[in-house]
Each structure stands twice: as C-alpha cells, then as structure tokens.
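**Student:** Presented below are the structures under discussion, each in the form of structure tokens.
All of the numbers you see were taken from the coordinates with simple rules; none came from a lab. The structure displayed is predicted, hence computed values, not measured ones. Cβ atoms are built from the backbone, for glycine too; each structure is taken alone.
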Structure I
Amino acid sequence: MKGPYFTISNLLSISRIFLVIPIVLFLRQQTAIGNYFALSLSILACLTDFLDGMLARKLNQISDLGKILDPLADKIAILIVTLLLIFLRNFPAWLFMIIIVRDLAIMAGGLFIVGKQKVILQSNWYGKFTSGALALTILAYILDFKASYPWLIGVSVIMLILSSISYTLVFIRKLQEKRASSQLQPENMVIK
C-alpha cells in the first residue's frame with residue numbers, strides 16, 4: 001500500500017469505528033440521557049468523517065490505507081447503528097437491506113478493480129453525500145423525530161440510487177481504461 005499509515009486522518013477514521021461501541025451502549029439504555037449521549041457521539045462521528053478527508057488533502061497524507069479506512073468506517077458505523085435502530089425505533093428493514101446490497105456491490109466492484117488494475121479507488125462525492133443523508137436519517141431516528149422520517153428516507157433512497165449508478169460508471173470507466181491501455185501495449189500491436 002502506498003502512503004503513510006499512521007496519519008491524523010487514518011486515526012480519525014479508526015476512531016469513528018470505535019465510537020460505534022458507546023453509541024450502541026447508550027442507545028440500548030432507551031433513556032433520554034442515553035439518547036442524548038448517543039446523539040452527541042453520533043455527531044462527533046460525523047465530524048470525524050468530515051475532518052479525515054479534509055486533513056488528508058490539506059496535510060498531503062492521502063494514502064491507500066486511508067482510501068480503504070474512510071469508507072469502511074462509514075459502512076461499519078452506519079450498518080451497526082441502523083441494525084440496532086431496526087429493533088429499537090422501527091428503522092425500515094428494507095432500507096437496511098438496500099444499504100447492505102449496495103455496500104457489498106461497491107466492495108465487490110472495488111476488489112475486482114484492485115485485482116485487475118492494482119489500484120484502490122477513492123470514495124466519490126456521491127458516496128459522501130449518501131453517507132451524509134444516511135447519517136441525518138440515523139440522527140432523526142436516534143431523536144425519534146418521526147415527522148422527518150419520510151423526507152429523510154426519500155433523500156437517502158435517492159442518494160443510494162445515484163451513488164450506485166455513479167460507482168458503476170466509475171468501475172466501467174476503469175475497466176475500459178485497462179482494456180484500452182492493454183491494447184496499446186507493444187506486444188499487442190501488429191505491424192503490417
């Protein structure tokens with residue numbers, strides 16, 4: 001893997017994964033104070049998501065490990081908390097399944113590209129906005145703010161669809177680039 005391993009941005013991504021533990025513990029209390037602490041820690045997790053990418057670019061610490069850790073931390077946090085919210089607050093199980101299928105498809109596509117091109121793709125803005133929409137939806141469920149559920153679920157579904165299309169196009173373009181570059185290699189050229 002290219003780039004430094006122990007960077008501020010990578011540590012922020014790792015901290016987001018560990019923040020899930022107290023968030024889950026506070027949510028399971030199902031008390032006003034537990035919800036308050038879960039909400040506060042969830043906002044802190046969202047802040048680490050914003051800061052890790054910004055600091056990596058600003059400090060010139062973009063690394064292959066960071067390209068993996070950042071979206072992985074998002075996925076772990078979102079999946080664990082939404083799974084718990086299915087049982088505690090009736091978070092839609094069908095939305096959880098869409099998130100799982102999309103994330104597995106993106107991971108499979110990313111691993112396929114790594115295997116073919118030895119390159120790790122960075123998450124794109126559609127992916128970031130999707131994580132943001134899901135985070136807002138999760139925060140609304142933590143607060144039990146039912147009036148916002150339909151709107152936030154609608155935005156989340158739209159962003160899940162748009163990001164799925166976006167990542168599919170990125171994967172297709174990367175595969176076409178590989179095919180085009182392999183056709184230009186000298187061993188593939190025939191002189192007539």
Structure II
Amino acid sequence: MATKTLLTADEYLATPSDGPSELVRGEIVEMSPPGVRHGVVCGNVYFALRLWTRSTQLGVAFTNDSAVQTEFDPDTVRGADVGYVSHGRIPDGVPKTKFDSRAPELCVEVLSPSDRWPDVLAKVAEYLAAGVDEVWIVDPEGRWVERHRSDTTSQRHAESEELKDVPFLPGFTSPVAEFFADV
C-alpha cells in the first residue's frame with residue numbers, strides 16, 4: 001500500500017497552480033473558479049476595508065485568496081477572499097507570504113455557486129480555531145453578511161442594515177448594500 005506524501009504549507013505555496021486551490025491537511029484541493037459576481041463582491045468588501053485602513057493606518061486590508069494557515073502538521077492553508085490584519089499582528093510590520101502563527105483579525109468568505117454550507121461552516125470554524133477574531137460570510141445571492149466571532153456568537157445583517165461595531169475596526173461602518181453594488 002502506497003503512503004501519501006503530504007505537503008507542508010511552504011511546499012504548497014511554492015507549487016505552481018492551474019487554478020484556485022487550498023491545502024487541506026496536507027493535500028491540495030482544487031476549487032471551481034468563482035465567477036465575476038464573486039470578484040465584484042470581494043472587491044466591494046475590500047474597498048470598504050481599504051478606505052478604513054487608509055484613514056486609520058491601523059493595519060492592512062488584503063484580498064485575492066490570501067494564504068491563511070489554519071492548521072499545522074498536517075498543514076491547512078485557506079485562501080481568504082478578503083481580510084484585515086492589524087500592524088500589531090504583522091511580524092516586523094511587513095506582510096509575509098502567509099499568516100502562520102499570527103492569524104489576521106478578520107477573514108471574509110464570499111459565497112460562490114459551488115460552495116456547500118457545511119464546508120463553509122467548517123472553514124469558519126478553522127479560521128476561528130486558528131485565532132481569527134471574526135469571520136464574515138457574504139452571500140451575493142441572499143444579499144446578507146453573517147458575522148461569526150471567536151466568542152462563538154454570530155449575527156446576520158440584511159442588505160438594508162449597516163455593518164458596524166467591529167471591535168478591532170474602531171469607527172468602521174459600511175452599509176451592507178454597498179457590498180452588493182454593481183451585482
């Protein structure tokens with residue numbers, strides 16, 4: 001019986017890819033391309049966070065499936081659609097290839113047509129267990145944002161509501177509807 005060789009996070013990140021993927025417990029998992037609507041919503045969420053980070057200079061907003069390591073030995077590396085990390089969590093103040101021992105404060109997952117709810121919730125649990133303070137699930141179809149916090153609370157915000165009172169984003173506010181502009 002052949003033994004599977006599991007990749008480390010560093011080996012995975014050095015491996016060329018033909019499309020979207022994540023490393024799950026040492027194995028590469030291919031994913032379907034999410035589509036244009038997904039990209040527009042990711043851009044809108046990033047834009048709201050980027051405006052806030054530019055005005056406060058408290059941290060960095062990131063996007064484009066940035067690598068967040070959620071498990072070690074075997075390694076799991078998830079690609080956050082959007083996120084935020086404060087300067088206090090960035091070693092030496094310079095963003096690295098992946099977040100490993102210091103998780104970002106926020107990871108955002110924008111639902112894609114191929115996403116399955118149990119898989120999304122498992123990913124949320126991984127992020128939170130890795131030290132992420134809050135995970136936002138953004139649903140372009142239902143036009144809502146669901147906030148999951150490390151204290152195990154969650155709250156859903158409808159398109160007509162405003163996203164605010166995020167402890168690590170002091171003063172941040174955004175109408176949920178802005179995340180769905182142009183889609």
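**Student:** Taking distance in nm of label points 7 Å out along Cα→Cβ at positions 96 and 144 from the coordinates of each of I, II, which one would give 3.8? Intermediate values should be presented prior to the final figure.
**Tutor:** Working: I: 1.9; II: 3.8.
The correct label is II.
**Student:** Out of I, II, which one gives 1.01 for Cα Rg over 2.2 N^0.38 Å as computed from the coordinates?
**Tutor:** Only one of I, II returns 1.01 for Cα Rg over 2.2 N^0.38 Å, namely II.
**Student:** Once distance in nm of label points 7 Å out along Cα→Cβ at positions 48 and 88 is calculated for every structure in I, II, which label goes with the largest value?
**Tutor:** Answer by largest value of distance in nm of label points 7 Å out along Cα→Cβ at positions 48 and 88: II.
**Student:** Identify the structure, out of I, II, from whose coordinates helix-only ellipticity at 222 nm (-39500 (n - 2.57) for each DSSP H run of 4 or more, over all residues; to 500) was calculated to give -7000.
**Tutor:** The structure behind it is II.
**Student:** Something else: When relative contact order in percent (Cα under 8 Å, 6 or more apart) is compared over structures I, II, which one is greatest?
**Tutor:** With respect to relative contact order in percent (Cα under 8 Å, 6 or more apart), the highest-scoring structure among I, II is I.
**Student:** Just checking, which of I, II has the largest value of FRET efficiency 1/(1 + (r/R0)^6) of positions 56 and 136 (r between Cβ atoms, R0 = 25 Å, to 0.05)?
**Tutor:** Across I, II, FRET efficiency 1/(1 + (r/R0)^6) of positions 56 and 136 (r between Cβ atoms, R0 = 25 Å, to 0.05) peaks for II.
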